[in-house]
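*Asks:* Listed next: structures, encoded as C-alpha cells.
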Structure I
Amino acid sequence: MTRVGVAFSGGLTPPDIVECVQLAETLGYESAWVAEGHGGDQFAILGACAAATRRIRLGTSISSVFVRSAPTIGMAAATLDQLSNGRFILGLGSSHRVQVEPEHGIPFVRPTARLTDTIAIVRALVRDGVVSHRGETITIERFDLWFPPLRSAIAIYVAALFPRMLELAGQLADGVLLTWPTPRAIVRAVEHVAIGARRAGRAATAVDIASLIPCAVADSVAVAREAMRPAVGLYAGFFPRYNRLLAEAGFEDAVRAIKEAFARGGREAAAKVVPDELIDAVALAGTADTCRERLAAYRGAGLALPIVSPRVVGPDAKLMAMKAIRALAP
C-alpha cells in the first residue's frame, strides 16, 4: 500500500484531532502526527488517539528538546508506546529561539548538542529502564522508570531542514522529518542524510525520509491557495529558519517582502503579500486531483513518507481537515 501520513498543528480541538485520526485509520493512513506549540499537549492527545485506534502509528512532530527534560520525554515516549501497543514514533527537534526563549523562558543554547544528548538519554532509558548520562549539555545522575517499557527501542525521527542537521539525522536517527518542502529540497535532503549515514557506517536506507506537507483541498485552486496563504505568511514572516528555507528554495524576494509585511502589520499583512508561486512550490493547495499529482512529484523526488498536514482554521476546521484526509487517502 502507498505510504501516507497525516499531521495536525493547530486549528482543531484535541477531541477533533482524535476524530480525524480515527478517520485516517479507516482510510488506510500509515501514521498520524501531532505537533504542539499552542495547539494542545501532544502526548495527552496521542494517548487519547491510542485508546481510540488499533493500527495507525502515532508520532510527535515534533517534541521540543528544550521545553521538556530529556527523561520526561523518554518517560512520555515509553508511556505512549505502552498505550498504543508499540505504535509510537518519537519525533524530536530543537524548535526555534523565537518560541523557546520568549514563550517558555528557557535559554536556547547549543540546540544540536542538546538534541544529541536527548536522543542518547531517551534511547538508554527505553532500553534499560534507567539512565545516567554526562553529555555536552545535559547531565543526569540517575533517572529510572517505575514500569517496564514495552519495547527496548522506539523509532526516533529528527526534524531537519539544512545540511548539518540532515547529516546528523543520517548518523543518529531512524527517520528525518522535513517540512515546507519543494521536490528539489527532497532531493537535497536524501543526499545529505546519505552522507550522514555513511559517516556512521549505516546504509542510507536505514533512515526513513519523511516530510510534513502543508495542504488545503478545495473545489478550486484559487480557494485552496487562499486557505493556505496565512500559514505561509506566518512561517515566512515570523520564523527565521523557515524564512531562510523558503529563500533558498528560490523565493528570496518574496520572503523578504513577507518578513517586512509581518514586521509592519503581523499575520494579516504578511498573508496579503504571499505569491501564488510560493504556495504552489511548498504546499499542496488545490483540488483533490491536483494535490494527488503534487504528491506523486514528491515521491518521485525521493520522499518515502509524505505526511499531509491540513492547515485549517475557524468553525469549519474539522470538516475542512476531514475533507483533506478523505481526498488524499492512500
Structure II
Amino acid sequence: MSLATILMTVFSTTLIYAAPLIFTALGGAFSEHSGVVNVGLEGMMIVGAFSSTVFNLSFANLFGAATPWLSLIIGAVFGLVFSALHAVATINFRADHIISGTVLNMMAPALCVFLTRIFYSGKGQTPVIDQSMGTFTFPGISRIPLLGKMFFTHTSLAAYVAIIVGIGSWYFLYRTNIGLRLRSVGENPTAADTLGINVAAYRYLGVLLSGFLGGIGGAVMAQSITLNFSASTISGQGFMSLAAMIFGKWNPLGATAAAIFFGLAQSLPIIGGYIPVLAHVNSVWFEIAPYVITVIVLVLFLGKAVAPAADGQNYIKGK
C-alpha cells in the first residue's frame, strides 16, 4: 500500500470519528460558558442517535439520499428538547449540575432502548439504515497532489461542516454581543445581572445549544459509523467530547482540535491494520486506547485548564 493511500486512510477515518465529537464538544463549551456544567452530553448524544435513526428508517424511501442530513436536524431537535430537562433542573430548581447531568446519562439509554423494543417488535436494536452519509470526495480540490488525496478524497463531509461550525462558534462567543453576554453570565452572573442581562435566559441559551449540538453529534455517529441504534451506539463519546472541551480549554477552536485528536484515538482499531508498524499489535489495545487517553487527558489538564469562573454555580437573584 502506498504512503499516499495510508495517509488518506488515516486522515479520512480520523475525521469520520471526530465529527460527532466536534459537534458535542462545541455544545459543551456553550453550556459551560453560560455557567452550567453539562456532564449529560452522553445522554443528549444517545437521544440524538435514537431519534435520527428512527427518522431515517421511517422516511428513507421518501427523502432518499437527503435522509441522513434531515436526520441530523431531527437528532438536534430531540437533543435540544432533552437538554431542556437539564436547564430546568439546574436553572429553575437550582439542582446540582453534576447530579442532573448524571441523571440524564442514566435516563437516556434506558428510555431509548425501551422505545426501540416498542417500535421494533421487542428487539434491543434497530435495523441497519439503508441511507447513510458514507464518504465524500470534493470535486476539483481532490486532484491536488498528495494533499487532495489525504484530506479531500473519501472523507467525512460532516467533519468539515463540524469544523466550520467550530470556527463559527468561536466567532459567536468572542466577537458578537450575544456571545459576550453569554460568557459574562458564566464568569460573573451578579455583575451581568446588574448590567441588565437576563442570567436565566442566557443560561437557557447555553444549555439548549449544547443539547442541539449534542443531538447532532449523536445523529452523526448513528448515520455515519454505527448505522443503527442500540445500547452501544454511544459508548463514552459524550465523555470524550467533555474531555476534548477541557483539553481545548473551553475554547471552540481548541475543542475542535482536541476532538480531532480523540477522533484519531477512536479510529486506531481501523487504521492500525493499514500501518505496517501497528499491523501486528493486538487490536484490544487499540480498542481501549480512546478511553485510556481520555482519562490521561483529564488527569493532566483538568487542574491546569481554567473553566469560566461561575461554571457550576447556581445563581440566585439578589444574593
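Every read-out reported here was derived from the displayed coordinates using simple, explicitly stated rules and does not represent laboratory data. Keep in mind that what you see is a predicted model, and the values were worked out from it rather than measured. Cβ atoms are built from the backbone, for glycine too; each structure is taken alone.
*Asks:* Here helix-only ellipticity at 222 nm (-39500 (n - 2.57) for each DSSP H run of 4 or more, over all residues; to 500) has been calculated and equals -16000, so which of I, II was it run on?
*Replies:* The read-out comes from structure I.
*Asks:* Here's a follow-up. Taking 19.0, 58 as the value of Rg and Dmax of the Cα atoms in Å derived from one of the structures shown (I, II), identify that structure.
*Replies:* Label of the source structure: I.
*Asks:* Give the label, chosen from I, II, of the structure having the highest value of distance in nm of label points 7 Å out along Cα→Cβ at positions 195 and 283.
*Replies:* II
*Asks:* Here is a follow-up. Of the structures labelled I, II, one was used to calculate FRET efficiency 1/(1 + (r/R0)^6) of positions 123 and 291 (r between Cβ atoms, R0 = 30 Å, to 0.05), giving 0.60. Name it.
*Replies:* II
*Asks:* In terms of FRET efficiency 1/(1 + (r/R0)^6) of positions 259 and 299 (r between Cβ atoms, R0 = 30 Å, to 0.05), which of structures I, II is highest?
*Replies:* Evaluating FRET efficiency 1/(1 + (r/R0)^6) of positions 259 and 299 (r between Cβ atoms, R0 = 30 Å, to 0.05) on every structure, the highest lands on II.
*Asks:* With distance in nm of label points 7 Å out along Cα→Cβ at positions 43 and 67 as the yardstick, tell me which of I, II scores highest.
*Replies:* Checked I, II; max of distance in nm of label points 7 Å out along Cα→Cβ at positions 43 and 67 sits with II.
*Asks:* Now for a different question. Between structures I, II, where is mean count of other Cβ atoms within 10 Å over residues 59-66 highest?
*Replies:* Once mean count of other Cβ atoms within 10 Å over residues 59-66 is worked out for each structure, I has the highest.
*Asks:* To test your reading of the models, identify which of I, II gives 19 for relative contact order in percent (Cα under 8 Å, 6 or more apart) when calculated.
*Replies:* I
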